[in-house]
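Visitor: Please go over the structures that come below.
Every read-out reported here was derived from the displayed coordinates using simple, explicitly stated rules and does not represent laboratory data. Because the structure is predicted, anything quoted here is derived from the model rather than measured. Cβ atoms are built from the backbone, for glycine too; each structure is taken alone.
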Structure I
Amino acid sequence: MTTEINNSFKRKLTGVVVSNKNEKTIVVNVQRRYKHSTYSKFITKSKKYHAHDVENKANLGDFVTIIESRPYSKLKKWELLSINTAK
């Protein structure tokens, strides 16, 4: 029960797995769209996040949800929460 309360305050992101070559690590590409303030055009920005995958379940092209966690290494500060759809 305490983990559910703690997870509610953490950020969740959804994206596509672009790499799973490392041991217990996946790279997730997260895209976000926003409207430009001056030109009113919609802009798509993407960023890659390294996430901890304990069981190596996520494969290339899977749509996943990641959640903030403690730092596992220099780049890994996210954990795999769930795999939403497989390729």
Structure II
Amino acid sequence: MSSSKLLAGILLGAAAGAVLGVLFAPDKGTETRKKIAKKSSDFTDSVKSKFNELGEALQEKYDSIRGEANDIIEKGKDKAQDAKKTFA
């Protein structure tokens, strides 16, 4: 199972548990609705935060790989130049 599926499952399970906990709490309807709205807002913020962290991590990895690829390209160009000089 991939880590993104695991994270999605955990977040979904946490959200479902929070909603069920609020629905079965012995509060008035208005209070329950306020709690549901607050929990859904908290959940949305949490999901946005996790996606932002994932995006930042992916961007860092992309930048790292791109830098390494550019280094390899430069080394290849240097080797090609050296080979031209050797065989010219």
Structure III
Amino acid sequence: MEAYIETRVLDIASYVIETGATVRTAAKEFGVSKSTVHKDMTDRLRRLDKALAKDVAAVLEINKEERHIRGGRATYLKYHGMDAEAQKA
């Protein structure tokens, strides 16, 4: 694995753990695709640091369990003419 990929994987892993970020959020933050983030967190990270991979997997599992709630909220805001970003402020 090339050095820049290893660095990206570890940076994204740290970001996900610190912020509880979703794959989508991490992808936007690091300027890569969701597929890349997912592959980085599930495959590449496991080869680099197994303990860190377990921590990231726990965060991603929580996000997976909560995604229906976030999706429902986004749909509600969409059909009520509200911007999700405006609601956070």
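Visitor: For mean count of other Cβ atoms within 10 Å over residues 20-27, which of the structures I, II, III scores highest?
Guide: For this comparison of mean count of other Cβ atoms within 10 Å over residues 20-27, the top structure is III.
Visitor: Further question: Given a computed value of -24000 for helix-only ellipticity at 222 nm (-39500 (n - 2.57) for each DSSP H run of 4 or more, over all residues; to 500), which structure among I, II, III does it belong to?
Guide: Clearly, the read-out refers to III.
Visitor: Just checking, which of I, II, III has the largest value of mean projected area of the Cα convex hull in nm²?
Guide: That would be structure II.
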